[in-house]
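Where a number appears in this text, it was derived from the coordinates with a stated rule and is not lab data. Here the structure is a predicted model, which is why all the values come from computation and not from measurement. Cβ atoms are built from the backbone, for glycine too; each structure is taken alone.
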Structure 1
């Protein structure tokens, strides 16, 4: 018997002997006997969580017992990637299964600020931004995810699912909010990228969050999100449901409950992980995960529910320590794009399994749709791959699969400059557009990206550069260009 790539023989044998193998595989693929309940989906997304900010991924400072237990009861992926190093593009990729470059969402969305107000034609902008401080003119980012995109929520709602969004949205205002993208219910989704106050009353730029009105003064936002999520599950316990729980935490500003901060104030640092407030924010997310999983057990829904746990991009490197991964949020290095991923459904997904196959946030759309018994739309390119075979232990992904990223913008002043990247068969090529420079790393041997091999392996640079060029052309990616008059 051979084992799929990324599995040990013990893990694979465990998966097929824990029960009838055919049943496990059929359930993971979304096949169901007549009259059987279709699986529920709970997708938990954390904002700016580092890949190593969890106990099961190696942290010795932060405490995440509930998330660690979720990993022990499911499959953890050691090479999972966000499709972008910042939030909005990754969120769009999750909901649509399409590369952010194809969607025109390659930076975080500024719909209601920085001169980004949507005009009366309700169209996304074209053209370029020209900042005299920068060498390159950069393509204008979308102000919203187009209503013509097909989302997980739209497909599942059509199939009879109750659909609910809780927490951060950041994919457009007004008609582009969750209600316009397939969600029956919305608690917290708004045209903002973060909250400026984690304690009720929540607000951003002095304005309240309309879909999360004040309830109890001083109530912590992550607790409120957990309340809203649990209430959604209780309301829809008797029908299949899809819950999109997107925490505003652990995005700055760093604010947490004093009793949680006290748990870490005297704790010795572990490497660069040392901030007690950030640790308390992670604890609040962990507590939320515990409430969700305990409620599913209370209602007898654990074996009927897929629970996903993921982050939209890497941890902010000035706040947490992503090592051994390099840098963090916004950067093209592994600290900016590699994430912790858990998928759990006891009785269907083998417990305690580890998978080292590279996967991307674009893969969630086809995987979730298939597990619910649906099919992705056939009238557009779906870039993600169905992970059901990996989750069941039946199949591997194509060996020649490449992953891509495109960020044609400046960020954080000019500390992050326009870049694109491709990961292929253990190699990673990064292209910087200001000077056309490339960096090349062999991630299987150098996950810290400490040894740039571009000069010694021009053959790999050329081969991966061609792959990157072809992908940029096929997706219609908007490229930066030299600004007239720039030095």
Structure 2
């Protein structure tokens, strides 16, 4: 019996060694934060630039991740709102090409069988996948290849009544630990997406964490925190103390995930990607969530993994819908991507110490936001230049982002040829993706937001904006 037990133990240890050995199929842990602005952590997105980080928020575990990997100074969400950005990540293409321009979209132009995880499993069937946390679409996680998930969840599902699990961050993290445990024991490489509800409002935090920030201005955080000895909460994004505490709680969960990866002995074969689904208000970027200025689009992005040098910054522009191509390039180099994928792989940049370029089928970023905004708008970034076009007023704005990060100097009159060229490119892209009827509606300037569909509701009592 002792001999049998010894052999079993040896087999388990051998399995773990093979998993972590050089050349083994890599694992992927994708941490997707909700609504975290470009400067919403203590990690500067531009080295030496204080305004590209928050002086009040603490994220020591993300700082450690950055010291071990690459921080991208010019990382973009695929959209300025939650749902569309998340759809683009799963499908590897712009929201317009996917025909997912707003949260009412249902008739996507690409089948869910072409999703990131489904494609990964076609390339390497041994992979297992989990999606934990916020989902926000009527297409199920299972249909996109996830073996384990929390199902179709919405914003309000993250509003926890448990003072020990604000925003469900700690519960999501525990389920992630169990998933990784199981895959390592069974010898499966894995893709794990942790879609945390933090730092989306309603802000919630542990009472013990919130106590550290009681002196931070912006609302009655201290009073809420002391109520019945429970976790503190705040009703708005202006409550800086609760936001800071919620950010630190999230970072604590990131640290727990990183520690688990170390304990399982898979750090040398696991890529960790930290990113936000859209931007928010900052001290330096114009605009915020819901519009196409840089504030609504630029997000924090840090990547660590085997063969990736640490403490490196990259100024290469990247975007959320690059993730599909990136994961496949690491997991199955040379495997053919689904037709229509627009993203490119970060692999050469990550392994090149932040230098190099990302190659995409379309060498530009296109963004589109026509609902829940005062002026229906589209934007295109090509090289250092960005055009923002308003469909109702027909106004075109042109910015050189390399020289004008805050988008204060409109160059449209100084460079009318370039402005006209980029405007035509973004219009052609939108037309090709959304079709003639939608394009005609945009041209008329009378786009009206569709009401959100009734299917795919979360378990919460009320519906909130993404």
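One of 1, 2 was used to compute relative contact order in percent (Cα under 8 Å, 6 or more apart), and the result was 26. Which label is that? Walk me through the intermediate numbers first.
Values: 1: 26; 2: 23.
Answer for the origin of the read-out: 1.
Once Cα Rg over 2.2 N^0.38 Å, for residues 128-311 alone is evaluated on every structure in 1, 2, the highest one turns out to be 1.
Thinking of 1, 2, which structure, once distance in nm of label points 7 Å out along Cα→Cβ at positions 208 and 272 is computed, gives back 2.1? Can you show the working numbers first?
Values: 1: 4.0; 2: 2.1.
Attributed to the structure labelled 2.
Have a look at 1, 2 and say which one yields 16.5 for mean count of other Cβ atoms within 10 Å over residues 328-335, as calculated. This value belongs to structure 2. Quick one: helix-only ellipticity at 222 nm (-39500 (n - 2.57) for each DSSP H run of 4 or more, over all residues; to 500) came out at -7500 when computed from one of 1, 2, so which one is it? Computed on structure 1.
Rank structures 1, 2 by FRET efficiency 1/(1 + (r/R0)^6) of positions 96 and 136 (r between Cβ atoms, R0 = 25 Å, to 0.05) and report only the one at the top, that is, the highest. Don't skip to the end; give the middle numbers.
Values: 1: 0.35; 2: 0.85.
Biggest value here belongs to 2.
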